[in-house]
1. With FRET efficiency 1/(1 + (r/R0)^6) of positions 222 and 406 (r between Cβ atoms, R0 = 30 Å, to 0.05) coming out at 0.20, pick the structure among I, II it was computed from.
2. Once distance in nm of label points 7 Å out along Cα→Cβ at positions 46 and 70 is calculated for every structure in I, II, which label goes with the largest value?
3. For which of the structures I, II does the calculation of semi-axes √(5λ) of the Cα gyration tensor in Å, for residues 254-373 alone return 29, 21, 16?
4. Between structures I, II, where is FRET efficiency 1/(1 + (r/R0)^6) of positions 214 and 230 (r between Cβ atoms, R0 = 25 Å, to 0.05) highest?
5. Of the structures labelled I, II, one was used to calculate distance in nm of label points 7 Å out along Cα→Cβ at positions 182 and 358, giving 3.3. Name it.
6. Work out which structure the value -12000 belongs to, where helix-only ellipticity at 222 nm (-39500 (n - 2.57) for each DSSP H run of 4 or more, over all residues; to 500) was derived from one of I, II.
7. Out of I, II, which structure matches 1.4 when distance in nm of label points 7 Å out along Cα→Cβ at positions 134 and 446 is calculated?
Structure I
Amino acid sequence: MTASAPATVREGHHAPVTSHLQDSHDQIVAEVAAQMRERAGRRESVHVDKGGVHHFVPLPGDRRFGGRPVDVSRLNRVLAIDPSTRCCVAEPGVTFGALVRATLAHGLIPTVVPELEGITAGGAVAGCAVESMSWRYGGFHDSCTEYELVSGAGEVLTVSREREPQLFHMIHGSYGTLAILTRLCFELVPAKRYVRLEYRRFSTIATFEAELRARIAAGAYPFIDAIAHGPDELVLCLGQFADTAPYTSNYRWLDIFYKSTRTRSEDYLTTEDYCFRYDTECHWLTRTVPPLEWKPVRFAVGKLFLGSTNLIRWSERLEPLLRLKKRPDVVVDVFVPSRRLRDFFAWYTRGLAFYPLWLVPYRIAEPYPWIAPAHAARFDDDLFIDCAVYGKPNNDPAIDWSQALEDKTYELGGIKTLISRNHHTREKFWQIYDQQRYDAAKSRLDPNAVFPSLYEKFHRT
């Protein structure tokens, strides 16, 4: 499983992969490529079936998984970890729960660990995975150095920052519409056994923002995120590694992490539990079923219902009930240039006003190539704040808060993820996303259009 175990290795781009693992990987990839050549020959529409649960926000009448499935569920392993170069080679279906356990055995973790342990490495690349080290490292994809892909035509190719860099950078944010990611190489950073958390409280967005910027500038805390529990109750969460801990809190069952940030001034967690501190509640989506936050209920049935994977599976089973709602609840991440945070927060508190609101600083070293240049020019900032709304009821007959939030984000020069409801017209969408670059990548990687295009996948036409 790691580079240090076997004696015989086959050198990859970074960490060496053992021969038997490489041979097994190559065989699976060859089978996936053969499936794609067959589908392409018939011009059949396909979708990537990774197995397990997906982390798109459930929507009634979901059509994002149309077409014949291409099974990639066996691509779910860590292939190599090289502690000396701090590099990892993994298949896209490995979950971050498994990945963190494997890397922590070497005193390392990925630069960005998404908050739900069932999120996969490939999903973190194809989508937009950020977390509390994103103020320094950006998204998980920013740590990646190389991808192996199977194209829509069944071609196996490798892209990197040096080899076909335009294709390499277009894979992030493509949501499985360009190619199938079959292997990725990415960087790791040193980690310790524990994380000490410190909570600082603010009653105004101005004082909160000033302290947030000061902590980022100082760079002393590897982990920085925040929770707004109300318009005048903002908690800045600062974390740093620790060799020892006087105690460790457990938020995997009876106790609730997000509530602890309202009452504690400090806390200690194991590093693994810190990485997935939001997983038990899927942030705070358990609030939508209030008994799931009651200790007697959690004691009795928590193992069955709690945790992001359980909650997602139950939401899929209850999908017919979602159709009874006029609109699904608002579950979305929007990224606002930090210079417009106060404007966004003022608008949010006057209207949407749903709490908790998760706030995550996110560094974009340079605009991604899939963003249209005219829209990127409006950023005028390299630091964004991910404002994550999880579970806002959307039953007001006078306003669709999902659309209002999308419109406000773009008004402020921001951008949003596509994993939930989207409201763009085709024209508006291609004012934000770079159609010329996307079409060029699509032509190169999916000439027979067996994958849906980015707009069609996420919009009801």
Structure II
Amino acid sequence: MLVGGKLFEKKNRIKVFNPYSGEEVGSVSNCTKKDVLFAVETAKKAKIKAKNMTPYERYEILFAIYEEIKRRKKEIAKLITMESGKTIRESRTEVERSLQTILFSAEEAKRINGEFLSTDITPLYTGKYAITLREPVGVVAAICPFNFPLNLLLHKVGPAVAGGNTVVVKPATQTPLTAYELGKLFIEVGAPSGLINIVSGKGGVVGDALVRSDVNMISFTGSVEVGKAIASAAGMKKLSLELGGNGPLIIMDDADIEKAVNATVDGSFGIAGQRCTAVKRILLHNKVAEEFISKFVEVTKRLKVGNPMDEKTDVGPLIDENAAMEIERRVRDAIKLGAELLVGGKRKKALYWPTILDKTPRHASVVQTETFGPVAPIIRFNTIKEAIKIANETKYGLQAGIFTNNLDNIKYAMKNIETGAVIVNGPPGFRIESLPFGGVKDSGIGREGIKYAIQEMTEIKTVVF
């Protein structure tokens, strides 16, 4: 574990394995509840120092991290691939996005402003002035997923530090090595002791202890089930919960089919489908169904599946074999219910080949729940109203996409799709680090995106004089 600017190598270790080869690539401390409480107390003691840092001092620390990640981006990308299984090209992209995330955080540290409010709007209190200040919440618990071990971590750590907080990080058990590398960078650039602390271990022990500890805010990215458990156990703490999605991509009869196909391939099968904003359901207008499906299948068949370190590989393994077996089960169940397998449906250990299902029943688990794998179920429709009714009939509401050149379709989709974002002529996965990001319904509480995350991680204080 990494606490108070020091790395503690505990004897009790958790091994980290390469999802593709099965080889051990490292190990980290298997922390206890006592370790978690030690990290939290250390972060609490550092709160005053963090709060009193000037905006420019926070900027300097975050910009120094930016420069170090930029200098080491090749080895960091390799580490991400080794522990997560995403292709080396995808890992490089993650590092480049991470650079933007930390740079935006550094810049926003200098732009945290309040408001001037007039009291003259009421005759009872004329002659007064009011201003608002933004103050840090204190200690932020950052609980991170496996699929973006650097960028999603920085989406929590960057805004937290920019807002004057201290942080206790709990990385995913499968991908903790990248988090520790980031923690070491904070030590190397001279960040104050206790600003960043890392505790690794199983969620049932470490995660639960962190949630129930005396932190001031919990920022979590993961499943709906775990998110609800955190909300139930957290008590009076601020919460930011990003709980996944079941992103629909609507393809209308006036869509640019070539662009829609390319976007669907990347959106469905990129990172082996293991992202909350992936295309989880393809809602396809009957008038263009045959043309779209023909081209979609053709492009999908050309994807190379295999070793993620190979520059030519398009789709690497899932995070482990159990995850691949779950995808296999869902596809098999969908076929039993009447779905037609067009391509894929093959598994080898943790690898699962990109799979397209046509005429998928809307009640199949591959449609109704978040399927974290390279599966593209197609559901056909005839009208925009029918498409959006289908899009809304799950418990999720993160992001959606629609391909159309009809302004009326766009306006109808904007108004009626129940998601945190609607992407026009693009897949649900569109995300820029500075934009607000988050969902409705069971997809979560609060918003990420650097400026918006800082707002979540600060409190408003009103001063009247």
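1. Details: I: 0.40; II: 0.20.
Considering all the candidates, the number was obtained from II.
2. Values: I: 0.3; II: 2.4.
Once distance in nm of label points 7 Å out along Cα→Cβ at positions 46 and 70 is worked out for each structure, II has the highest.
3. I
4. On the way: I: 0.65; II: 0.95.
Going through I, II one by one, FRET efficiency 1/(1 + (r/R0)^6) of positions 214 and 230 (r between Cβ atoms, R0 = 25 Å, to 0.05) is largest in II.
5. Values: I: 3.3; II: 4.3.
Label of the originating structure: I.
6. Values: I: -9000; II: -12000.
The read-out comes from structure II.
7. Working: I: 2.3; II: 1.4.
Here the read-out was taken from II.
Bear in mind that the values in this text are calculations on the coordinates, not laboratory data. All values derive from a computational prediction rather than experimental measurement. Cβ atoms are built from the backbone, for glycine too; each structure is taken alone.
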